[in-house]
Structure I
Amino acid sequence: MTEKRNHSAIQRRLIPSYIFLIICALISVFPLFWMLTAATNTTLEVAQGKLWFGTNAITNFKNLLASADLWRSMWNSFFYAAVQTVLCLLICSLAGFGFELYHTKGKDILFGILLLAMMIPGVATMIPLFTMMSRMKLLNTAWGFALPAIATPFMIMMFRQNSRNFPVEIMNAARIDGLSETGIFFKIYMPVMKSTYAAAAVITFMNSWNAYLWPRVVLNKSNAQTMPILIANLANGYTIDYGMLMMAVLFCSLPTIIIFFILQKQFAEGITGAVK
C-alpha cells in the first residue's frame, strides 16, 4: 500500500510537467498544422486566418504546376542534397576518424585551426567561393552547390567526438589479421558508427535541402533552381496566392519530414554519441 501511495504521489507531482510538455508540443506542431490547412484553402481564407481544412487543395496544386516547374525543382533539391550528403559523410567521417584514432603531435593544433573556421561567417566567404566556382565552370551544377559544404568543421568535430567511443581493440585485432587501414575504415568503422552516420546524414540533408543563400548565388538558371528558390520566387509577386504558396511549402517540407521519421531513432543515438 505504501508503494502505491508513493507512486500516486509521484504521478500527481508530475502532472504540471506533463501539462507543460503537452503545451510545448502543441506550440511546436501548430506551424505544421497551419501549413497543412493553408495548403487546402484559398488566399482569402488564409488571410482571414482560417485554421481548418478547406476544399481548394486541388486548385492550389494545379495553380502551382502552372506557375512553376515543381517536379524539376524537387528533383534538383533532392539530387543536390544527396550529392552533398554523401560527400560530406565520407570526407568528414574520414577526418574525424583520423583526428581521433591516429595520434600525431600536431593533430590537436590542426584541429584547433579547423575549429577556428567555425568563427568565420558564411557570408564572408561567399564572394571568394563564387569566384572559384565561376573560374572552375561549376555554376549551375551539383558540384558547385555541394563542394563548399562537404567538409564542415561541425561535422568533423561530431565524428571525432563520437569516435572516442569506438573500440580501439577491434582496430588492433584487425591489423593483426592483416586488414589494411582503408579496410578498417570501410569494413569496421563505418558499420560500428552507423548511428553517427544516420544523425550526420539527417543534419546534412536537411541543411542542404533548406539552403537558400548559396544556391541563390551559384544557381542562376531557372532549370537549376531548388525548392527554397522556387518558394522565394512565388512569394515575390505583386499579388501572392497564399494557398498555392503553402502548397509549395508543403511539398518542400515532405522529404525532410519523411527522412527524419525514418531515421529518428538512429538520429537520437548518433547525437548522444551511441556506438553500435
Structure II
Amino acid sequence: MKTLHILDASSFIYRSFFALPPLKTKEGFPTGAIYGFLRALLSIMKSERPEYLVVVFDHPAPTKRDEVYREYKAGRPTMPDPLRVQIPVIKELLKLMGIPTLEVEGYEADDLIAVLAGRFSEKGFKVKIYTPDKDMLQLVDGNVVVINPMNWEIFNREKVEEKFGVPPEKVADYLALVGDKIDNIPGVKGVGPKTAVKLIERFGGVEGILSRWEEFKKLYPDADREELELSYYLVKPMMDAGLDIGEEDLKLREPDIKALKKRFEELEMKSILRDIDKVLKTRSQGSLF
C-alpha cells in the first residue's frame, strides 16, 4: 500500500523555535527554527523512507473563519520576527530538497490536510499526518493515522476514543461542546469533557442537540444556539479548497545538490549537512560532498 506523509509545518516550526536556543549565523540571522525543523523532517525521512510527502503551511492571509468570526484565534500572540524571517528559508530549502509544499489563501493548513487525507485515503493510500493539533484527530479512519511529533504517539481509531471518549467522527462535536480558550471557540457554558461525552451519547452530536434544542435548553438554560453553531463551524475542516493535486504532485523530486550545499554553508549548518547527505543519497546519485 502506498503511503502519503503529511507534515503540519507550523507545529514543527513553532516547536523548534521555542524549544531550541536562539541559534544564529555569524552575521546574526536566526536559524533555530530552520535547524529544528530539518532535524524533525530528517528523522521522519530516515525512518519512513517516504515516496510521497508534502509539507503543508498556513497561508499568511486571513482565512474564511476570520471573516465569519473576527475573534477566532485572536488571543494568540503574533509571530516573533526572528521566527517569521526563517519561514521563507525553510520553504526554499524544501524546494531544493525536492519536497512538495502546499498553502492556499483563505484556508488553514488543517483544511488542506483534511482534503488531502480524505482524497488519498479514498484512493487507497495509507495517510500519516504529523501534527500535535487535537483537531486533526477527527480525520483518523482505517487508512489515516495522526502522529504527534511532540512524543511520536500514534493515534488510530482506538487511541482517539481512548483520549476523548468518542470515536474520530464525533471529535468535532466534542470540541464544539467543550470549546477552546486558546482559539476563542465559545463552546457551551458549563460543559466539560465528561459532560460532552454524555451529551453526544444522548443526542448523537451537535446536529442532534440543535434538532432537540428545547430539550437541551432545559439541561443548560445558559446555552446559546448561535454560539454552538459557530463553534461547530469553526472546529470542522473546510473541505471546499479546490486542490488540483494528484499523486504525481506529491512525489519526492530530485534535489538540487549544488544549490543545497551552497545554502547550508551560508546558514552555517555543517553538523546537519552529513545527515541530509545520507538521506538524499537514498533518492539521488548526487552528494553534498
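What follows draws every value from the coordinates through simple rules; no lab data is involved. None of these values were measured; they are calculated from a predicted model. Cβ atoms are built from the backbone, for glycine too; each structure is taken alone.
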Could you tell me which structure in I, II was used to calculate helix-only ellipticity at 222 nm (-39500 (n - 2.57) for each DSSP H run of 4 or more, over all residues; to 500) as -13500? II
Rank structures I, II by distance in nm of label points 7 Å out along Cα→Cβ at positions 164 and 212 and report only the one at the top, that is, the highest. I
When percent of Cα pairs over 15 Å apart, for residues 12-91 alone is computed for each of I, II, which one produces 65? II
Ranking I, II by distance in nm of label points 7 Å out along Cα→Cβ at positions 84 and 124, the structure that comes out highest: II
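Tell me which of I, II gives 16.0 when you compute mean projected area of the Cα convex hull in nm². Walk me through the intermediate numbers first.
Numbers: I: 22.7; II: 16.0.
Only one of I, II returns 16.0 for mean projected area of the Cα convex hull in nm², namely II.
Work out the source of 2.2 here, i.e. which of I, II gives that when distance in nm of label points 7 Å out along Cα→Cβ at positions 68 and 204 is computed. Walk me through the numbers on the way to the answer.
Numbers: I: 2.7; II: 2.2.
Value 2.2 for distance in nm of label points 7 Å out along Cα→Cβ at positions 68 and 204 corresponds to II out of I, II.
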Suppose relative contact order in percent (Cα under 8 Å, 6 or more apart) works out to 21; of I, II, which structure was it derived from? II
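With FRET efficiency 1/(1 + (r/R0)^6) of positions 108 and 180 (r between Cβ atoms, R0 = 30 Å, to 0.05) computed per structure, which member of I, II shows the largest figure? Please report the intermediate quantities before stating the final value.
Working: I: 0.70; II: 1.00.
When FRET efficiency 1/(1 + (r/R0)^6) of positions 108 and 180 (r between Cβ atoms, R0 = 30 Å, to 0.05) is calculated for I, II, structure II comes out on top.
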Structure (I, II) behind the derived value 3.7 of distance in nm of label points 7 Å out along Cα→Cβ at positions 100 and 268: II
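Comparing structures I, II by distance in nm of label points 7 Å out along Cα→Cβ at positions 52 and 220, which one has the largest value? Kindly include the intermediate steps, with their values, before the conclusion.
On the way: I: 5.0; II: 3.8.
Structure I comes out on top.
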